[in-house]
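Listed below are the structures to be examined.
Every number in this text was worked out from the coordinates using simple rules, so none of it is lab data. Remember, it's a predicted structure, so these values are computed and weren't measured experimentally. Cβ atoms are built from the backbone, for glycine too; each structure is taken alone.
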Structure I
């Protein structure tokens, strides 16, 4: 079959991950694809075949067979990945035999490697969307004694893919600084966007909190996965240093298995709860007194941060991780690196100062509204792709 060119910008969007799934990378990939479609592009999404629920009906999605997807839906290395990636490469090659694509939008290093491996046959230029910097993150998936070697390996992967890709988009300034010296094509930083929704009603917040035996406004919340790069051990040690009258720290995750098997060290200091639906997670976020992001590894943009900002609750995070937020204006930012004592001090401060909580929460939401709307971000992406094509 001879492919026919479409007059619109045609994109193959690759993700070497289960889809759909209520995790940051999958949510960002889905919403960016929608924004690009709204900006006039025509997109085909190619991913692993087994996620949670059905693929979005408004997107054209192709996938590998569900049985070939690694059983674990965690991010990071997995023994089943090479086979799943080979099938994703084949699915992508088959798609390119039926359509002409102007760009392959490859989310994360693994998808970029697949698109680059196929490029000699497909001729489709590759945009590497760097969700993270592996020189910072790869060591989170191995033992501490191998941290230095894994970070060096991650750095080599960062440099190689940035050099081989036809264009690079990072999600943060730190990511841009890390990859720009190695990119041979155009490179830019475009942050992720967010679609604002009405806040959950008070009854939903109260019901969701009651399910987990907490009350609205009386807990500190971390929401998200339990992978090592989230630094939940630091959060647990900070919890041990909180004032006696401080609210408990609740860790809410969609990963029921990981929640059930969380280490005793985490369970002694943190309340770990499993949340099935995103609307329930959103209700917990909006019901929290303050929100915490203990991650220390820079180079990406935590998608949960956008949900935090929408809730207009005060955020405690680290400088260089909470991209775009300003200490004392839209968040309480701690120096990088930090320690459990500093994290506990910041949480204690917010617990005692309602005016500060309100000011930081409103500042975060204002930043979200002014800088993270999807429509202008989709336009920025299209402008970048059209200029890179020339």
Structure II
């Protein structure tokens, strides 16, 4: 079925251009400003504090979307974006901000979402774990294939056309070395997936490509994290920033108890956390619904006898568990935890919950529910897994007295 194109909204000429002062960066990486009538204006490519001319792109009931067309008074945190496609490509939202300003913006977004959505204005939010190098980090990329010319690239941020990409500044150098060879050879494909782990030297290029007959078409590759190796299939999830993934594991390790009886590893993926923390618990029940992740986990957890892996949706399995865990580790997708998962936590009342989130909005919603169930939020630590973008991961720890 052909994808339906969103009709371009007609903006009245007298409303099309606005001059505004940017208040701060908000969820999605856009600048927040106010129109004369008080309506929120969400501005792409803006920096905090600056005066800008904005072209209005869409008008919604409660807010307006726009993009910077001219910077009248630049912010001190504004820098020249190194990517020629920045502003058109939908992959990055923050290349125009110096890196410390990106981290400050992300910490502010987490605080704002916890206060506004979670009703937790005094939540203990720690400084963001930034990246040592905010460029060249992404070792897993998916490129859309152009039907007409067979080029590989990214979709325009407005979703209307393909942008041919010959170099991406956030991509691993190996990816950038391959990109020119792919151009003109992707006709008939939907996407091309490139993965590589520097520590193992293992690569995955999918699907098989005629231009790379000996180097593509792998079913899986091998990642290394926290001194362990993990098989990862083409359709399985694994973190795309190896250096920050090491920090993420260290952060989760600091929030988990040193020893425990039963850990529930919910949304367990290929068994990453279960394998790394198996020596801390007498028993681990890992829950994951993805068939490919299950196949990978069978390899990754081989020989680790205290881990039991169950294929199921967390919201379907967790409420029916007879076992009562003393620790639950949550690592849900962007939609956060289903209500049934939070209901089960309220029933089990495990003394410790560690929540790894990739979406501050759903995190705030879920933390509010857990706080209502008697949990104390001990801390939220954002970690910048995706520099130059608006994406924010975090690790939270909640506790309650054992019943």
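Looking at structures I, II, which one was distance in nm of label points 7 Å out along Cα→Cβ at positions 41 and 233 calculated from, given that it came out as 3.9? Answer by label: I.
Looking at structures I, II, which one was mean count of other Cβ atoms within 10 Å over residues 129-136 calculated from, given that it came out as 16.0? Going through each structure in turn, the value belongs to II.
Tell me which of I, II gives -6500 when you compute helix-only ellipticity at 222 nm (-39500 (n - 2.57) for each DSSP H run of 4 or more, over all residues; to 500). Going through each structure in turn, the value belongs to II.
Can you spot which of I, II the value 23.5 was calculated from, given it is mean count of other Cβ atoms within 10 Å over residues 289-296? Computing mean count of other Cβ atoms within 10 Å over residues 289-296 on every structure in I, II gives 23.5 only for I. Out of I, II, choose the structure whose coordinates give P(r) over Cα pairs in 20 Å bins from 0, in percent equal to 28, 58, 14, 0 when calculated. Structure of origin is I. Can you tell which of I, II yields 18, 15, 14 when semi-axes √(5λ) of the Cα gyration tensor in Å, for residues 249-336 alone is derived from it? The read-out comes from structure II. Given a value of 2.1 for distance in nm of label points 7 Å out along Cα→Cβ at positions 105 and 281, point me to the structure among I, II it was derived from. It traces back to I.
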